[in-house]
Structure 1
Amino acid sequence: MPLIGVTSQTGRTGRVNVTPIWGVREPYRAALEAQGASVVVLPPQPGPQLEAVLKRLDGLLLPGGADLDPRHFGEDPHPRLGAVDPARDELELFAARWAAEHGLPTLGVCRGAQVGAVALGGSLHQDLESAGFTRIGHDQTAPAPALWHGVELEEDRWLAPLFGRRFRTNSYHHQAIRDPGPFRVLARAADGVIEAADLPDHPFYLLIQWHPELLPDHWGLFGLLVEAARGRLAQAAD
């Protein structure tokens, strides 16, 4: 069974001794386990320890969450920047770069897609509305599992067998990839916002701007990650 590492997000717990807790949202676990993977939660840790864990994994999931600190792509904070999480930023940027360099199958979801792009030299729109993307509201008000806007493929790789060339997604973000760096754009929304990208010459490194974990009909995306992880596991066993 392939082991998929999932980077964690922080919360706080306890009534008297209030301390941070690092965890993974339930829909990610459910989606990965439904595809036959075992989930390994990755909290922040020093680089050597994190690398030791990454070497034992068969795949990596970078999930959604808080805004990425714009200093990581050379910008000052926008007035609409939300809360940032320095420890999570460092964790995920390290893991994203390591996965790119070592061929570790990777799926980035929403924030995770943005982390993947920035880790390899790309940049973000810090706030879509301020950047002029007003034709579509990308931070939907309808609760899951409602679909919000259309997406159209520019490249058939990975997504076409699952969804066809045109499909609808949910949308819970106010930031998006501006410069994808070395990633190849696979799909956009009607207003031009990048919705999917992949890394050429990598076994599997896919960035997705929407939240497929909230859409069981989209869990095939996690299946792609698990399939690539199985391939890596089989190769290591040979």
Structure 2
Amino acid sequence: MYNLLKVEFYKLKHSKFFYILIGLMFLQSLCVLIPLKANYLLKKTGESMFLQAFPLQEFLINTLLIGAFSYFVTKEFQSGYVKNLIASGHRRINIVLSKAIVFCIGVAVISFIFPICTLVINTITNGYGGEYSLVYIFKLSIVMIIMYFAMGSIGILFSFVTKNVGAVIVIFYLMDIANRFGTAMSLNNDTVKYYYSKTIFDIPGRFADGKLSSGTIFELIFICLVTLIVCVTLSTLALRKVDIK
């Protein structure tokens, strides 16, 4: 397991694509400085911008980023790399966990660049705000880290199940459409709203709705952990069906 993690972290550390995404996220953060009348982000405090940043980048994270990361995992199936790992005697659960851990960490690192950068920029220009305590902001950050881990695990699951680059990208694109449809439907239908609120896709939007209670925060963490565990388990089951011959 340790050696598998070392290899996965090495690949992430030396991935040009990873650093390109980091650079793009920094550039995206500078958009809050564009002096346009329609740019309402210019007037937000650092704290308010931090909370708003998560739903703002939802499409980028859910579809583009995780879909792109999934490309590299799926490519390893097509190249025979995963089969070679199995043939070398590595346990399949360890292969899944090593890829899931590094995949999710990569997603979380990139996902937090925009919120943190805009927090700093807007704090310098408009002040921090201070409506909520730093402890509360820290709790929300933990929720988002776990949520990005859960989102990453979904990418791992589809990569291991489909083993097809195009299929993974299409699935995440359709997921984004379904997410937007679910968001719209939940505004007018209480039943849809109830079930949609039990998914990780509803979490970013919750941050902009006002302060969340401790009970709600623990509920969101629970939803993320269940999603993470289910996806990793199903990924392992999918890998067990891989023929190494």
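Where a number appears in this text, it was derived from the coordinates with a stated rule and is not lab data. Everything numeric here is computed off the predicted structure, so don't read it as measured data. Cβ atoms are built from the backbone, for glycine too; each structure is taken alone.
Below is a table of values for the structure above.
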read-out	value
For helix-only ellipticity at 222 nm (-39500 (n - 2.57) for each DSSP H run of 4 or more, over all residues; to 500) computed as -8000, the structure of 1, 2 it came from	1
Among 1, 2, which structure scores highest (criterion: Kirkwood radius over Cα pairs in Å)	2
Top of 1, 2 by relative contact order in percent (Cα under 8 Å, 6 or more apart), largest first	2
Structure from which 25.6 was derived, mean count of other Cβ atoms within 10 Å over residues 148-155, options 1, 2	2
